[in-house]
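Next come the structures, one after another.
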Structure P
Amino acid sequence: MSERHRYQAEIQQLLDIVIHSLYTDRDIFVRELVSNAADACEKLRFLQSSGTAPFQPETALAISVKTDDKANTITITDTGIGMTNGDLVENLGTIAHSGTKAFLKQLAETQKPDARLIGQFGVGFYSAFMVAAKVTVLSRSHKPDEQGWRWTSENAGGYEIEPAADLPRGTQVIVQLKDDAKDFAQEAHVKRIVQRYSSFIQFPIELNGTRLNTIQAIWSRSKNEITDADYNSFYQYVGHDHEDPLLRLHFTADAPLAIQALVFVPKSNWENMGLGRTEPGVNLYCKKVLIQDHAKNLFPEWLRFLKGVVDSEDLPLNISRETMQDTALLKKLNQVLTGRFLKFLDETAEKDAALYEKFYAEYARCLKEGVATDFAHREALGKLLRYESSTTEKGKLTSLADYVKRMPSDQKEIFYLLAPNREAAEGSPYYEVFQSRGYEVLFLQDPWDEFVMEHLHEFDKKPLRAAEKAELDVTTPPAVEGALSDADAESLAKWLKEKLADRVGAVRASKRLVNSPAVVVDADRMMTSSMRRILKAVQKDKEAGPEARQDLEINLRHAIIVRLAKMRETDEPLAVKVAEQVLDNARVAAGLLDDPRAMLKRLNELLEQVLTVKG
């Protein structure tokens, strides 16, 4: 005999919202019904493993999807645990297990209801009503002494339940589609949805008799069971890459969250190939059901090159099976996953330095981006940076940790020098004082590196200091006959300031130079010459303001400076030209001379005068 039931008020309210408001992403109902079918199979498997003998024990656990474009239906069938009359009333007609109140509360708090919310609160079954004119559920419980039941609803105020004879174990959901949802009766359309969301469900899924989910969810298996070929094949599938990966990390965590993760590093950084910014490549699953592909915020932006899968059973009902809404949980997932991957990179660098250097050659820019943007992981990222230094061979890199180990006891800071190449660094006037003292200097050749150092600020409690900002004196200045006295130096500095006028800030004797006649130093302690260059480039198209003036430091022992001091008394016009050339030479060494035309004209005049005298 047929039983007529009315929905609870909350269910009626929910159905009204589903039918009239939530039409932005109707594909979700297929995913939800397939996921429910998988849950039913999993529940039966658990009962069987505990010794319970179900009805029709010989029937294999499986899921079947059938489309019928003539009848305009889609049917999803499982051979799982099934439902009794009471289960149907409790699960499909009341609020006991559906979490509908919480779902409605969430809808009330959002200004734009969205179908993507379906499934967050265990109300996925009702998503069928987005496309259904009528829903019929045929179900036979696993309990041997139970009978089958037919549940029917046409979106009205309730549903009917009546006995149904000769049903196999499990549940069948028949969705009679509305006229505007006929595409869900098309095999190709449904195939795309199932393969996107349900490819890794562990139970066989057939669509019109053809198996769809043939790729295994190898992230849920023990690493001992998986071969390199298995890993590489899986990577090529999820990474859409024909090459094998460079690195892979497969791990399981139980605390603070239950996580199964399998992530890969591609052999090549596609951004280096000029293919534009890479989109996040790690997909988020819950119990092998896709929650979000290319999940943003699962990893930080600077790890966007990663490909793979993260599966967490700890996704609570308010986010399960949908986009991540729980900010606190998302941050926790991000923290755990990022920390574990950085630990993996550190271990790789320790165990296989050559392999890590291959990674670093491709992805150094991403790590540097992390240093500049991710305070939480800055210290761990600092351990992964690699640079040439004054103590390494050309092309060989060293870590900050190894640099610290080599520091002499009297050195308190880590020094670095930005230059386009090693030769330029070794020939820089800023390097001379370090060479005289035997201090190691990191040679930074990437324009990003200086900003990386500014953000990193220190490593192992040792401040990071730009070479030109170091307050160091040459330990034992070479004795040079005719070197200027303090009084002569003060007089020359005063004269230079007067003649160079607004082209320089202060002029003073240098304590850092050995072989160079002069060097320019920015008066701003936070500003280096490379930063000044970048700032000028940024402001190039803006209205030009007064140009910043650098201080000029002169080497009192250098022959040019010594002779300049004498020349100003015998041939001041020529001495002024030499002084201007000394300044421009120092600006060239610092990379701060944008327009060389005036300097070249002056240099030709000086050459002409020299040749005239010699001739």
Structure Q
Amino acid sequence: MSKPPFNDLNFAPADVRVEPLAGGGMLLRSPYALGAYARCLGDLLEQWADRTPDRVFLAERAADGGWRKLSYAEVRRSARAIAQAILDRDLAPDRPVTILSDNSVDSALLQLGAMYAGVPAAPVSPAYSLMSQDFGKLKLIIELLTPGLVFTEDGARFAPALKAVDFGAAEIVVGANPPDGIPTTALASLTGAERTAAVDEAFAAVGPDTVAKILFTSGSTGYPKGVLNTHRMLCSNQQAIAQLWPFLEETPPVIVDWLPWSHTFGANHNFNMMLRNGGTLYIDRGKPAPGLIETTIVTLKEVSPTLYFNVPRGFDMLLPHLESDAALRDNFFKDLQLIFYAGAALPQNLWERLEAVAIQARGERVRMVSAWGSTETSPLATSVHFGIEKAGVIGLPAPGTEIKMAPNGDKLELRVKGPNVTPGYLKRDDLTAEAFDEDGFYKIGDAGKLDDPEDPAKGIVFDGRVAEDFKLMSGTWVHVGSVRVAAIAAAAPVIQDAVVTGHDREDIGLLVFPNPAGCLSLCSDADKDTPLAELVGRPEVRDALRRGLADHNTANPGNSTQIARVVLMAEPPNIDANEITDKGYINQRAVLDRRAALVERLYAGGTQEDVIEVS
């Protein structure tokens, strides 16, 4: 039985230029020349403040339950005032503005004001202040940044971090609730500054190669790296997106978004997309976590987005609400043009459930697309701008971006060059040199392959992390990314995420982070207060996991895909140990290192109470 059609959407036609490389591999380019792009992000704010001064740019939930909304003209006015305050304080690239807070209107104003003055903004993951026990990453980041000003929306909430970390001579600015015992400045004193000609002079001096912001990423070592993001990177990337998705310029986009601005997805892709196209961003104070997803639901019942961005875990937590709540489902899909997932592969079971609820609401499928890139690539390097029927396709090169597919073992490693690529890492020339190959391509560490070698325009398929894949004792390569996604889908709803084991072993195992709600749904006599440690030991949960993975093994008989044994872990991933980011991404290497003893028990043989053998 055929599926209903997709909604009609104006995409640039799928096309690509392929050039074989000597020694193997290929070079992929878009056939579309990159158009002219803005000098800086501030020019985009100026453009919309002039054209549509009264259109809402930013909105957040107010204390009374209503919305605090700022128009483009109001945002410009505040950003200019903050720029003046920053200039009055003689801040500079080596004394940037640092943001510790969650997404908020005030955080956005401070970042835009800093960039308006030509001073980098450095948003830092709030998790390093609020979820960490030792503040280790925050201390390293502050030492690297040497900030001149540090902002937090709620001083009392961030008081433990403010007291534990040495911020040097940095001025601490708070939006509300100044903490006891720490000298602070009220944000209102910055937004009330009187603009002088110095602001216009500073803004005129901002150029495409001025550093707009510094975003931090961590590898498996856990040491933060400050990625320099120039205005050229950010503005060229948005121009490329607009050329591939022309519908963005036809209807001003509206989004409801929680993705943190300390990461490139939420900040450079989503926030900047609204700024580039005159859109409206409703800041979602919810998150894909128990007790917080409900906040997202309340907002989505009130605001109908035209685009919806999320990571797979976010869709996993949203779907039960869309499936059970007709009012939510109808409002969510009413104006929706596009569903976009990124950050990790979307399991096929989630893809099919999203299609099903879209059909329920509209009688048609809503386009589901993805893209690929990193903090170092602004973030988009490839984009899906054509219809796809399954997860895994990451698109084609964006205009102005070249993708080198270089042989690496039995895979093709993806490398990137273009105006969207970072000039390097803050105060780490050694890491910058290591990050680029002899032809100037950024080595992102991911692998890819053509979905159809006979028709390259069907796109590139993500083929895992080069560094994560391993060989079994037989010499057979295990492609971690594909095994992980297949296992999550096969054992739904038990698995939230999984780490694949088996390096130099005879077979594949899994360390599983269970899905609490999914496990609970399998136990009819349990309730929401039942501890996770008890749920993972229940026979209903263990049997469902075993059956699902056994079915997977039947369908995937090869040694490189069969899963032999599993451990369900009640201990959640640890952010201080770099096992997880605040967006819910699992660091495979960090988990394997920290839980090495558990891996040994997985393969110890004999009767291990917590090890589930899969037939």
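So here's what we get for this one:
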item: Parent structure of the calculated result 0.00, given that FRET efficiency 1/(1 + (r/R0)^6) of positions 60 and 412 (r between Cβ atoms, R0 = 35 Å, to 0.05) is the read-out and P, Q the choices; result: P
item: Relative contact order in percent (Cα under 8 Å, 6 or more apart) - structure with the largest value, from P, Q; result: Q
item: Label whose coordinates, when helix-only ellipticity at 222 nm (-39500 (n - 2.57) for each DSSP H run of 4 or more, over all residues; to 500) is calculated, return -9500 (choices P, Q); result: Q
item: Which of P, Q leads on distance in nm of label points 7 Å out along Cα→Cβ at positions 132 and 444, largest value; result: P
item: Highest-scoring label, criterion being Cα Rg over 2.2 N^0.38 Å, among P, Q; result: P
item: Which of P, Q leads on distance in nm of label points 7 Å out along Cα→Cβ at positions 36 and 164, largest value; result: Q
item: Value 58, 49, 39, calculated as Cα extents along the principal axes in Å, for residues 28-251 alone, assigned to which of P, Q; result: P
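Bear in mind that the values in this text are calculations on the coordinates, not laboratory data. Note that the structure is a prediction, hence the values are computed from the model and not measured. Cβ atoms are built from the backbone, for glycine too; each structure is taken alone.
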